[in-house]
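Heads up, there are several structures right after this.
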Structure I
Amino acid sequence: MAARFYVVGGAVRDTLLGQPSSDRDWVVVGATADELRAAGYRPVGKDFPVFLHPETNEEVALARTERKSGRGYHGFVFHADEHVTLEQDLGRRDLTINAIAQGADGELIDPYGGRRDLAARVLRHVSDAFVEDPVRLLRLARLAARFHDFSIAPETQALLQRMVVEGEVDALVPERVWQELSRGLMQARPSRMFQVLRDCGALARLLPEVDRLWGVPQPPAHHPEVDTGVHLMLVLDWAARIDAPLPVRWACLVHDLGKGSTPPAEWPRHHGHEQRSATLAQAVAERLRVPNDCRELADAVAREHGNVHRSDSLGAVALLRLFERCDAIRRPDRFPLLLQACECDARGRTGLEDRVYTPALRLPGLLQTALGIDTATVAAAAATRGLRGPAIGDAVRAARVAALHAALGSAL
């Protein structure tokens, strides 16, 4: 049997939707691993037969079937040889819209109705084997954030709930959870991912700190949407609207976690929630092994977003302290990201989306004023007065306060 190559999965789906696709995956039918190696294909991975094309470096996989052998996404035994058919290979895929193949002649092979579901804007599983791989639940939620006008087929929704009830979701490892969450956060409508996870019960298992925000009220004068969970989704979607980078979107996700631990007797006020949010955000980041750039920005935003919102009323001394707590003196390049997250928080409120966020306009210039002090000259002058060690640092701070005070006075 002559080997036949097909483009499969997302590349075919995106082409049919008229959207760009970053890369192509191939499956080959009627070939063996030895034949591919002999043709110059380079094997990669240990779990299943995937090769790199000798010229394009595109991934080419032997058509394969799979059988569940344990819990989690590692619990599979794969079978691949020249007798596995294209339909069998497509049948092990997650969603019908990802189970379409295209031959070299342009012919589409669609045994599971993927084109029909693309036209109907439906996310539907290919078979009940969907429940055997918990990563598929996360991937579906992430795709729902990208294709936010697609509905989820009722029978697929039932499978998602079954995966939670039967504990498959609990077998997910932190790295895969973070991988899919981070990709979902970068989609056009990240709130949809969390809606899907929450509707099937998976959010409470994966991110209980986020899940418990729904039903927690906030002061309506500042939050017309009232519900903290609703506010969080508005904040995330605003971050997507301005095309914020991943650290900003992660900071937006975890900035209000402390409100979920406010005793109901204290609702709708949430005194001290900032530090509680920072503590919880650090715990979540540790659990999911979140990269340092994301966790560090999230910590600063959780602790200081309220102070940034109120910064128009701060004097020179308080402003310098705010800059220092945000590490803006040492890392001024990160401060715009912090302001971006704070602005998303301010705009993610029903009816207040178009309100001018003055801290984003005012604080960058004031930070530059503080950074503009010639610290070497100030330190040298302090040393000539006999100051040493921490006293020189105090002199630098005093010079920065004086510069900020002058800038604030000139702005009146």
Structure II
Amino acid sequence: MKKIIIMVCCSCLLIACKSPEEKRIEAFEEQVEQIRSELHNIGLAVVAVKDNQVVYSNTFGNRTIALAGDSTAADSPLQKNNLFRIASISKSFTTVALLQQVEAGKVSLKDDVSDLIGFRVRNPHFPDIPITLEMLLSHTSSLNDSQGYFNLNVINPATNENADSCYYSYAPGCGYEYCNLNINLSGAILEKLAQERFDNYMLNHILRPLGVYGGYNIDSLDQSLFARLYYVFPEGVVEWADDAYVSPAKRLANYRMGYDTPVFSPTGGMKLSAEGLARWMLVHMNYGSTPDGVRLISEEHSRDMQIPRSDIEHYGLTLWKTDLYSPGVTLVGHTGGAYGMRSAMFFNPQEKYGFVVISSGALETPEEEAVTTDPSGSTDEDRSILTSTLRLMYKTFVEAK
């Protein structure tokens, strides 16, 4: 009798034994790498939440890379605990902090900003119409960033003779224009109400209760955890954004509470990991509290953040509704863009799923520049790192059953 010896390839056996879920994740990661390659991405962190819990978290690429003429960094892999400056998603933290003040009875969303900030904030074309806190948080105030937004001197008539240029020609509450000055003003108002410095307030009343490591002041954080941010240009040209993380120490020597708040950038200065941002997303997904019971604001106010104040842009109180990343299905969230970094947080509060994407640098597209400047500005043709990755995540973790 002849003996028949059957040789089995171990790798083939492993492939055959993979579950549908493992194959799906493997295919997802292969497509992520393809997107990264096409857009020359430096580092990418992604988190997927489904059924109110994190079902996938991963990082791709590098935290730092070696660049010609730069001896301060070598190639090192991106890790899950690395912190990013998340840019405009930071605005939602400022809103939640102010809603905490509303719930404490210290302020109303209908209050006149002039009374709250301590100097006149009125559109010269409509001097009798008060600009309210709600208008600031929904970008319907008629303010613009033409004079800058890194300090409040630009809008204070006592310090800028061109302060009237900070206003558009439409009436407050009757139009929408994305404006960073709105939120830096809001952060200063928070300090006046809470009598606590902005960065400390965020630590004491939001981040620590959530159990999330991060903050607005880099001097309070382990800077070895920061993911470097990079500008990526055509032809593979990369530049390190060395001004992305700047110590505020020198500017705190003569700090004026309720006025110098833009030092911390309430509009874009939060530093978080992708998993930290996912926990923040869970707060909004569950209308003010985490699934494990940490409540930051009431359900009523959390729902109010998600109600659009402008019909065309569908922008609420620093949260935006769009189907750009999940065609035909509306998600709630926000994007961010600064120093080459691109971030996104989008979720479905009814179905309890959502996604976080943070890129430390990738080739930009014209459409991407529009959406990170104004969340209403992107198009279906956008092939940016955010749109490509978010659509892939939606397809993988929601559409695939």
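FYI, it's all coordinate maths here, none of it is from the lab. Every value quoted in this text rests on a predicted model; they were computed, and no experiment measured them. Cβ atoms are built from the backbone, for glycine too; each structure is taken alone.
Here mean count of other Cβ atoms within 10 Å over residues 91-98 has been calculated and equals 22.9, so which of I, II was it run on?
I
Have a look at I, II and say which one yields -8000 for helix-only ellipticity at 222 nm (-39500 (n - 2.57) for each DSSP H run of 4 or more, over all residues; to 500), as calculated.
Going label by label, the one that fits is II.
Comparing relative contact order in percent (Cα under 8 Å, 6 or more apart) across I, II, which is largest?
II
Among the shown structures I, II, from which was the value -0.25, -0.33, -0.43, -0.93 of log10 I(q)/I(0) by the Debye sum over Cα atoms at q = 0.06, 0.07, 0.08, 0.12 Å⁻¹ calculated?
II
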